[in-house]
Structure formats: C-alpha cells, structure tokens
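J.: Following are the structures in question.
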Structure 1
Amino acid sequence: MWVGWGVFTTAGCDHGRVLLWKHHAARLARSLATLGADPDLALPDRRTLETMLERDGLDGPARLRVVVRRRAPDAPWSVEASAVRVPCGQVGPDAPPQRLRIVRWEAAPPLTGHKTLARLAWDHARETVRAQGADDALLVDAAGRLLETSVANVFVRFGERLLTPLSPGRCLPGVMRGWLLSHAVDLGFEVVEADVTLGELEEADEVWLTNAVLGVRRVGSVDDRTWRRWDGFARLRTIGLPAPGWPAS
C-alpha cells in the first residue's frame, strides 16, 4: 500500500519570526532534487510563514513544520505548513540537561542526509529509551561511532575543540548544526567534523545537542557517564543564538 513519501523540516520561531528559514529551505530544496520532485515546486517564503504565525497568534517560542510530499505515485507534490506553541520552559539556555541512552545500529540508514518522512527507526529508538527513563537515544553504529540522536545532532567538547560526526555520511546536516559550525570560532572553539567513538566520549569535557527548536542543549548523562559542569556551554550566552527562548545578540 502506498502511504506517500517526502521530506520535511522543523524550524524554530520566536517573536513572530521564522528563524534560519533560508537554511531550512535550502536543505529542503536539495532533498527534493534528490527525490526527483517537480523542479518548479515553490516552497513558501519567510513572509508567508510569518503571516501564518501572526494569524495563529504565535508570537512566542514556536515550532513550525513544513512538509513536502507525494500522497500517491501519480499525485503531484504538495507543500503543507503548520505551527504549534513551544512552552518557554522547554527551550533556551536554562533547559534541563538531557539524559541519553545508547542505541546501536549496524550503520546509518540510507538517505541519512535527508529529513525524510520515514522516521520509524528514529521514533522507535526514542520511545524505547524513554520507557527506560531517558530523554532521547544516542545512536551509534556497529563500529562504535556516534551518529546523532532521534531529533538532534551531537557535538562533543575536548578542551577548546568541538567535534561533530560527519554529515551526510553519519547524520543529518542539521540547520542549527550548520549555524554552530560557522559560529563556534566566535566562542573561541575550533570545530571539526570527524568521527567520534564511544571510547572518546568517555573522556569528553561536555556533550551538546543541536536542533533548530532547542537551539543547543546540554547533555547530563549518556548511560552511566555523567557531566555536571558545562563551562563551554556557558559561552553560548554571550552570542545571539537564533533559536526559540534564547537571548538575542
């Protein structure tokens, strides 16, 4: 039975603005080209989306989802947009540290570099560890290399270096991930895309998660390994992070 296929993106919103929409739209366009979508398919512009936010009274932290899909093999591609409010206590630099549990996959799934609607593997991993008391799953391949979580990219700090798994081979090229890759130097960090193993994770000074709605979030534990200091994370307060609930520059 054909159930439709496509891609989507989830953007953060605040003060009636869609944050980093240009980057979300560019990633959607690259994915649609890979999937063979109609080349003349038009994605909504930021002003159109912000008019929707205004209509729905979403002037605070919000999550906006844009989906592009085909519902049948011979059906045209369609674009759908919706937004919901995000409680302030769940976003911003004071959000509680995340508790992760490791879930092992043989390898990163096909189309890892695209945010497809086929999310069963990611959703199942997250729900499995939530049943064990964790917030999210840290996905790791058979060689012990970090991939991503079910909803976020991973950064690992070793002193003044930030490492993040390679994209698109190991993880989604997340929009907030891309922003941090470009701006980490403003915080005094050297940032490198490279494999990170579970053994190396044990020696890390900090672990962060990046997501367009969460911004950057601290990790408090991965299985039995815990962190209680986030001196590097504290530097993020000194620059304007384009995410809901974060102070502007």
Structure 2
Amino acid sequence: MQPLVELKDTQSEIDHRKIAIDRVGVKGLRYPITVLDKAHQKQNTIATVGLTVDLPHHYKGTHMSRFIEALNEYGPVFHIEKIQKLASGLLERLDAQQAHVDFEFPFFLEKKAPVTGAVGLMDYTVRFSAGLQKGELDFVLTVVVPVTTLCPCSKAISESGAHNQRGQVTYAVRFKRPIWIEDLIRLVESCASSELYSLLKRPDEKAVTERAYNNPVFVEDLVRNIAARSNAEENITWYRVEAENFESIHNHNAYALVEKG
C-alpha cells in the first residue's frame, strides 16, 4: 500500500465574499432504511435522503464526503432518536451550527377490499424532516394520502349521478409523543368521500362507489374535516393539511390548505 500523500483542502480555504450559506449538503441520495410498522413491527424501504448544514461565511466550501460518512455511521434503521443522532453527527463533523435531515420514502399498507376482503398493497409517500439547532430538534412527519372525493354541488343539482375524482392530501404534523404513520393515514382517509384500494372486485367497486356518493365532500370540507380531527388529538401540537383534487370535469385542480400555529 502506498503511503498517503497530504492533499490540498480547498474547501477549508478562506472565502472573502463574507456571505454565509443557509444550507449546503447533499440531496437525491437513495438509501435503504427500516421504519416502524404498526402491523409488522418493521418495514424495509428505500428513502431519498437530503442532508444539509449551514456554512459560515469564511469557509469556501463544505466536505460532501462527511455527510455520507455520517449517514453510514447512524444508518440504516431510522426513527426519531436515530435522526437526532445523525443531525448531531453532522454538526460535529462539519463544524456547523444547524443541521437538516430529510427522508422521503414509500410506505406500504395491506388493505382489504370492503366486501370481498381481497388483499392488496397500497403505497403512500412519507417524509421525515428534522432540523437541529442549539440542541433543539424540530421534527415534522408528513404523509401524502390519495383519496376519493365526490362533489356535493354536482350531487345536489344533478338528476342522476355526481362527478367524483381522485385527490391527494399532504398532511404534516408535529407531536408530543411518537405517532404511528398508519394512524395519520387512517385519519386522512376517514375524512374523504372514500379511501382508495389497490384491489377491488365488482361487489367492492359497488360498495366504494355508493360510499362516495353518500358522503360528498368539497376540497374545503376535506381539509376542515382533517383539521377538526387534528384539533381533537391532544398529541398533535401543529399541523398543515393541503388537499388537491384532480378534477374530472374541469381543466384545473381544486385546492385548499389549513395550518395550525
């Protein structure tokens, strides 16, 4: 093995523009992780990771390899406590004052069709976002949930039928105690005209269609329903709920947002 040669450390050179950078690091890194699963204890998935820190004005650049070293040290099983350790490791390795850690990954649930009980897998997008500064961790859990909504106005004015569409809810929360991803997903689904399934037989399709028809909600109703349920949850300290309906008879989408705090 050849002896190591000391190489120039360009990143640590002085930058004379005196402009600090709020966030610098790596994004779009795919990494295997294991998350907690209410039904099966653990679930293996692949996250898209972003790791950033602040950069003081006097440093020319950051050391990108140190982000990957920190991830490898604290991976691959992640929960809130492990994310805080990862963020602390970034601060120490990169001589920074604040660190941000973001994981976005698909999360799968087994769902039974409402009549036949046929089992299929539904996938949802989940995000873990954490910021660490002065020893304080700010953690936000986000779920992206597809739903069905049926238009109350269309039902009210039509002699038969009513237009419905698939929508998407992005629900972000802060909380006092650990909260299950599945519980947030179920909360959102219960507030829509109907939840979605990956596998439906004809009796199931009939049941889902009739359920949506009997439970019409505007996009405004959807975010208000979720907000009301969130307000009743003592464990949830902050939330942002966004709903977007991919309209079936318009060439635009319907959108609404409610944020607490």
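Derivation of every value follows stated rules applied to the coordinates shown; laboratory data play no part. Remember, predicted model here, so these are calculated numbers, not experimental data. Cβ atoms are built from the backbone, for glycine too; each structure is taken alone.
J.: Using the calculated result 1, 6, 13, 17, 19, 17, 13, 8, 4, 1, 0 for P(r) over Cα pairs in 5 Å bins from 0, in percent, pick out the matching structure from 1, 2.
T.: Answer for the origin of the read-out: 1.
J.: Please state which of the structures 1, 2 yields 18.4 when mean count of other Cβ atoms within 10 Å over residues 25-32 is computed from it.
T.: Only structure 1 yields this read-out.
J.: Let me ask something else about it. Using the calculated result 14 for relative contact order in percent (Cα under 8 Å, 6 or more apart), pick out the matching structure from 1, 2.
T.: So the calculation was done on 2.
J.: Where does the value -8000 come from, among 1, 2, when helix-only ellipticity at 222 nm (-39500 (n - 2.57) for each DSSP H run of 4 or more, over all residues; to 500) is the thing being computed?
T.: Computing helix-only ellipticity at 222 nm (-39500 (n - 2.57) for each DSSP H run of 4 or more, over all residues; to 500) on every structure in 1, 2 gives -8000 only for 2.
J.: Just checking, which of 1, 2 has the largest value of FRET efficiency 1/(1 + (r/R0)^6) of positions 177 and 201 (r between Cβ atoms, R0 = 35 Å, to 0.05)?
T.: Result for FRET efficiency 1/(1 + (r/R0)^6) of positions 177 and 201 (r between Cβ atoms, R0 = 35 Å, to 0.05) over 1, 2: largest is 1.
J.: One of 1, 2 was used to compute Rg/Rh (Cα atoms, Kirkwood Rh), for residues 193-240 alone, and the answer was 1.13. Which one was it?
T.: 2
J.: In terms of distance in nm of label points 7 Å out along Cα→Cβ at positions 65 and 233, which of structures 1, 2 is highest?
T.: Going through 1, 2 one by one, distance in nm of label points 7 Å out along Cα→Cβ at positions 65 and 233 peaks for structure 2.
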